[in-house]
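S.K.: In structure tokens below, several structures.
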Structure I
Amino acid sequence: CSHTPYATVVAYSKNNLITVKGGEGTGDICGGTHLHSMGGREEAATKAVIQWIKTGQVQSTVGE
């Protein structure tokens, strides 16, 4: 996304980032149904966030 470049997010996150790879984007590129919503990767992303909350361990990447 031109408003939130990945490199900027990585630098800001200080290793507290779950990168979601793959998925399906439809509609407006900045809208809620595009890749920002993790379309097709919701379950994997949700499990990674739950693990992070419960254990403090960040799974750096989910998806492809």
Structure II
Amino acid sequence: MLTENGYPIAPTTLAKYASIGGGPIFDSFGRRPLYRADDLMTWARERSSGPRRSTSDPGNQHGAA
């Protein structure tokens, strides 16, 4: 879901965040985290810098307007 929308993140990274924290909110099905599409996209947008013209441009930090 995330990679298809331009956010390159591996499923193993999401699994790590489910264990240590810092990832998107999730429900559990047994031992497996289940993510809602809206929650994944919200989490990814919050981590995004927003549009920039160069690497020195800070953009909109953490999705702030």
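S.K.: Of structures I, II, which gives 4.4 when mean projected area of the Cα convex hull in nm² is computed from the coordinates?
M.R.: This figure was derived from I.
S.K.: Which structure, out of I, II, was relative contact order in percent (Cα under 8 Å, 6 or more apart) derived from, given a value of 21?
M.R.: Label of the source structure: II.
S.K.: One of I, II was used to calculate distance in nm of label points 7 Å out along Cα→Cβ at positions 4 and 20, giving 1.0; which?
M.R.: Among I, II, the structure yielding 1.0 for distance in nm of label points 7 Å out along Cα→Cβ at positions 4 and 20 is I.
Each reported figure results from applying straightforward, stated rules to the coordinates on display, with no laboratory input. Worth saying up front: this structure is predicted, and the values here are computed from it rather than measured. Cβ atoms are built from the backbone, for glycine too; each structure is taken alone.
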